[in-house]
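Asks: For reference, the structures are reproduced in the following blocks.
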Structure I
Amino acid sequence: MTHSAAPRSFELYDATLRDGMQGEGMALSAEEKLRVATKLDELGVHLIEAGFPASNPKEQELFGLLARETWRHTTIAAFGMTRRRDVRADEDPALRILAECFCDVTTIVGKTWGLHLEKVVRVDRDENLRLIADSVAFLHGEGKRVIYDAEHFFDAWRDDEAYALRCLRAAVEAGADTLSLCDTNGSSLPLQIHDAVARVVQELGAHARVAIHAHDDAGCGVANSLLAVQAGATQVQGTTNGIGERTGNANLTTITADLELKMGVRSLPEGGLARLTETSHFVDELLNRTPRATQPYVGRNAFAHKGGLHVAGIRADARTFEHVDPVEVGNTRDVLVSELAGKGTIIEKATEAGVDVDDAQAVRIIERVKQLEHEGYQFEAADGSFELLLRRETGAYEPLFTLESWRVIVEQRAEGRVETEATIKIWIGGERYVRTAEGNGPVHALDAALRSAIVQVHPHLRDIELTDFKVRILDSTKGTGATTRVLLDASDGQDTWGSIGVSENVIAASWEALVDSLSRSEQAGRRTASDAAASGVEA
């Protein structure tokens, strides 16, 4: 295999703002796209494909915003396509927009596969070569770095290698700086990708950079990208978290970590990889998507350990059950609590919570967890409730209040309106509090009534926000009499925790989770105040 005499530096090309937005339910405003671009620049991505400039009002607004920014690491690329068959390149409106755009880099997509020439654009093969060459030559002549996006390249390669190469040569001879080989249908397997890329590098790598643009329809997007790099590609295109149409694009988040940590290919500036988890979650949250817990490197469960033997191994040497240090990608290790937990898990979680636990207590807590999980509790996602369990079992728990009673009334009015009212009666410090509140449902009304009483003594609990509410039926065969599990997520703006409630009555289960959520916040506050007092610092 012959490579260029002057090796090219490696590039990451993020297509989230264009290709990623083609996925179902994916939509961002121009301002939000600017925020994503800024975050990717902070990460250190080399190229960001922003979309079609001026193709619609939103894109026009976006490119106006992008043009005003100063970019530290990244270069913005504008996307378009080869000229129309009946128009000269310098007269094609879309190409003129690319030429006049502020972007120094333009990516243009062209046809490579005979099937598309026959069924879609209906041009013969020689005319298609002219479309490619004319479009690239025009933009190159306008001073642009041109990336030629060879659509359906690997399908074309399997159909007619010689013609696929002719398309690439036409682009290179016209001035294309980079040849992006696209597995547009995501149909190829890793070895097919490797062999084709290696051949292209051998034939044209001395004259142009070779890039890989993979989709994930066969579940091989990441593997195909890595094999392409192994074969000589020096640019990888993909999207953050792998979003995109159908099953998505190659996951650039995973690829970035694999390149640096597994293949020794520096893809980000020094320290950039530590921003990977933060960037991944930022994009998901902006898209109103829950970050995928099982996503490699950046997922919540990527470094989560549940089994007792695993936890023991991690405590002895993290390399026993972790392939990389989570800190390298900006993630954290998590020890999950379940009936599989051993003493080491319990002791580690107790240490994190600031609770002293000896071996005998750890064994007792394990047995208590087993009993509760048999009843339907699950503490993996309810760390707040588990912390309270630790405190109860070790005598370190101070109840937030003493319950006398609670009551919820749901009334359906004739005109269709449903009204909910909750009344709670509790005791705090020897004083009785009775509060009534309305809400848009039972849990909302209970939360409002409880807070109106409890903030009289613990005002900071007013700021706790319930961020998620999940209900699961544990035994659907019992119908409406089945046991229900409720999981609540809460946040104080800095910390986030989960709480759980289990009951045959969904409102009772919700009340239990709600009380645990507020109690955990109060316990954490007391711990912070205690630590501050012990160190002589004002809390």
Structure II
Amino acid sequence: MHSPLHTPLMGQMMHQSLTISSILQFAARHYGASEIVSRRVEAGLQAGLQDALHRYTYRDCELRARKLAQALARLGVEGGQRVGTLAWNGYRHLELYYGASGSGAVLHTINPRLHPEQIAYIVNHAEDQVLCFDLTFLPLVEAIAAACPTVRAFVLMSDRAHMPAGTRIPDLLCYEDLLDAEDGDYAWPELDENAAASLCYTSGTTGNPKGALYSHRSTVLHAYASALPNVLNVGAIDTVLPVVPMFHVNAWGLPYSVLLSGAKLVLPGAQLDGKSLYDLFEGEGVTFSAGVPTVWLGLINYAIQNDLTFSTFRRTVIGGSACPPAMMDTLIDRFGVQVIHGWGMTEMSPLGTTGGLLAKHRALPVERQRAILQKQGHAIYGVDMKIVDDLGAELPWDGQASGHLLVKGPWIIASYFRDEGGDPLVDGWFPTGDVATIDPDGFMQITDRSKDVIKSGGEWIGSIDIENIAMAHPAVLQAACIAMAHPKWDERPLLLVVRRPGQEVGREEMLKWFEGRIAKFWMPDDVVFVEALPIGGTGKVQKNKLREQFKDHRAAQGVAGPGQARL
């Protein structure tokens, strides 16, 4: 006799699509009085502006997002069409996050720090139908408007009082006028959770930027996961200030995870200097923040120079590039701020790992704990990862083997927008371009970017470790390590250093600083002191520019570089 076929027993649960509008609806209904505080963009452009801070509630935000959805429909925006933004972290930008995506359109956040030609390329590649922008970027949009033929409406994110008297942009619309013309009687459409919701382009350090197109489902799942205790640990008791821009990978998902958690949200606008951030942290009682190391450098220096402490700030996530150990130590030991190392990328929505300790680590000495915290951290639920060698063979999780990092998961792209660059996946895994180790407990540590790794005599040298040691020197403000050509070893490390103001340190002293801290063959062959390092639009050091600038650099004639003949 044949056995009967076994069919799976289906769950008898309600179905509700995971859509971005559902986050805002939930927030307005269940945390309606939670506050959203924004520093007005006009405050940085108009001296003495009264009411430099804008305040309203989740409930107010949801109503205005519905009016925005109505306004976009009146402008002819249809489902799936892109709505571009050039804007800082502010309440109007937040309304676009929900009003555009919630209506079925695709929110397209654009990094205004890119070159104007790149911005025009991105607008045209995305075929943006509407472009909304803050007053800061009026000159930029005036410069590119004629080169953006797909844009049917340019909207200045301002009230009538701050509209320019004259502009080269034809038929420039006022954001507040558009909302004032609507009544808010709008029902969020029921959308397919797999429909496109938002679009972010990579920074494009090589070739043209490529678009990562996120779905409603992937965005909601990412928001759920990022709010978990082992990740960002966002709760209704928090006051959250994302310094990471809303034009950079959706501010690491915080505009979504904060609202679904019911926390107070503080948006800093364009003023990201140390004093402006410190005043906002203290004035609004910020408990948690997120940003790249260059931002924290300014805030820390301001607080130290003015002998200040933080009264409420207790937790930060630092990503974008590795947090220097000296910065982590300062935040923890001097200011009592817990540092969460985060790692991800545009193609990952972006979170992949966050740092923290396991229960078994509690008894370890502080130095051992810090070494764990300085890793990029543990995979969060929804992300799997592995490291492989140059031939694709998987490497062990022993904390020693270093290989190419690959990831997979429901908020990681399967292809770029319009299939740019072909299929990026390798056997279903996304190659991150990072070189990493993974220890037996699953903690991952980035040792380099694949394109930045220094290969000397067939051995890999991790530039990040060299940079971190250099920045622990009291006279060093910033450091970057790149490869320079060598006739025997192929490549050798070149260290570029920015001194702290008023501090002196020379080549020999800098090299001596490394003795006993790294393998001898890792020792830089030369040190060059520079006024500044090139920083890209996402706050990262642009090593591609440094490699071009120093491509002909060699260690001084007659001076045996400290790493030579030691491999």
Structure III
Amino acid sequence: MNFFDKLRLVLHVIRWRLTWRRHSLDYLPAKTSSDKFISARNAAKLIEDNSCVFSSGIAGNARCSVFFYAIRERFKRSGHPKSLTWINGGAQGGRGRVPGTIEELGLPGLMKSYLAAHIETAKAQLQLAQKGDLELYTLPQGVISLLLEEQGKGKTSMTSEVGLGTFLDPAVGGRAAINATAGAKYISREGDTLKYTMPQPEVALFSASYADEEGNIYFKHAATITESVQSISSVRKNKGIVMAAVAKIIPKNKKEISIPAEQVDYIVVNPYNEQTASILQNRYWPMFTPHEQVDRKKAVKQLKFINNLLKITPVRNTVDSDMARLAASLFLKIVPRDGLVNIGVGFPEEVGRVLVENDLEDEFIFTTEAGAFGGLPAPGIFFGATVGPDHLEPSSKMFARYHDHLDMAVLGFLEVDTKGNVNVSKKGPEVTDYVGPGGFPDIVYGAKNIIFIGHWMHKAEFGHEEGKVKLLRKGIPKFVEQVSEISFNGQEALRQGKTVLYVTNVGYFKLTKHGLQLIARFPGIDIEKDILANCEACIYIPQDESVPIIDSALEFSFNRSKNTTGIHSG
């Protein structure tokens, strides 16, 4: 990017930070022929006490901000609506920093219970739950989206193998409840499957791009669809209220209608609706929409610049780069051409970056759990969207794809244990430490191959010395005897015949019948001093074999016969 591109992006971020609290609860479009159009303030008045509400969206994508603001304002004035049961799938919080998120509703008494797949960003709700003022529950994101679909068909539950042997499985003491005040049981064991249920929403809130004067809804120029369609079907089956927030009214185009007017009860026009974080829908960026001609590499650099500017993306060193390149080389050896791929947030994004930098992105089908199919997964605050997607689809359809067949998932981890189990959902013992599983259980269930990537220890320091990786300062072991919460069951994965690899800054491991086996190490890493002495998990190392050393000059090629992980004996 040149100087002027960077300046434009800096000004974009500054403008967003200065105006990100903008909202108008009384705004109404000047001319409409339908009584469906109401103000956000009046929309909030339609939600009754003790209602069950579902809000769509994920992270910065398709946020229901104007509804959050309106409900908060009404509650602070009148004490209503109160004792709500609230459900959402993807993360919708702002980590206590970003306004216009689900945290606007984090007031004592407004919610009675909160059920979501990813909860870490909803700091206000976590704090209420810690005090016992809110019942807190979690279910996998894919299960939530598919349950909505089942509810729309008149069913109240679904059975699935997703979550077997994890913290969700009652057979191993698991449950959906997170804190002590949460008493409802949404999961039961039925033979070799789990039976999932959840409350059926009476109110659906979602954000879309546009509406026409008749009240038809358009997802044109949207970055995601998430659970909007399925939440509508569930609520209509329950004879509830469906309300949409759109950026503006456009001329009717029958071919482009996404949701017909008869499926939506009320529409709020919110000129400040965002396409995705920081980007107004009325000034949408073509890079996030299907069928647009975009320079993907340039777009990815722009998004990375914004994330770096906001200090969203951690600073990565040369050893981190080695890890990403190693994971990318393993990825290339496993994933077939046109393979279906999911890449998670955080360190997995670095693997995607390596693939893009080596012109490999067009050989695979990248997807996100938000329903973006094709293109390149957007990093950081834009997570859930993709750059140059082929098309957008509901989350439930994407998760159905994952459950059926996913060639590769590249994911992070908090802890790994002797049995290959992985914890991604619980950072510590307090309720406020809770992360939630997100779509992780659904993704690892369907993935034929999984690469977990993360640091060997928490808060350790690694560096390069004379071309070798050196442990400069020890940290807290992340490979432990037993994880504090099982989000991924290693033995279940072995039973299903999955290939599971763990890439770290000491080398990489594979899950085998012997447990975690050290397959290769970085040059400079000593097995006894750097690995075994800093690990609570049991590591299997064949006695009759030397552990190969990874060549620091990893090469990438789409000629499968030439592609190599750069490993040599030593």
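Every number in this text was worked out from the coordinates using simple rules, so none of it is lab data. As the structure is a prediction and not an experimental result, all values here were calculated from the model. Cβ atoms are built from the backbone, for glycine too; each structure is taken alone.
Asks: Looking at distance in nm of label points 7 Å out along Cα→Cβ at positions 378 and 498, point out which structure of I, II, III has the largest value.
Replies: If we compare distance in nm of label points 7 Å out along Cα→Cβ at positions 378 and 498 over I, II, III, the biggest value is for II.
Asks: Match the computed value 4.7 of distance in nm of label points 7 Å out along Cα→Cβ at positions 26 and 466 to one of the structures I, II, III, and report its label.
Replies: Structure of origin is II.
Asks: Give the label, chosen from I, II, III, of the structure having the highest value of mean projected area of the Cα convex hull in nm², for residues 10-169 alone.
Replies: Going through I, II, III one by one, mean projected area of the Cα convex hull in nm², for residues 10-169 alone peaks for structure III.
Asks: So, one more: From I, II, III, which structure was distance in nm of label points 7 Å out along Cα→Cβ at positions 162 and 330 = 3.2 calculated on?
Replies: II
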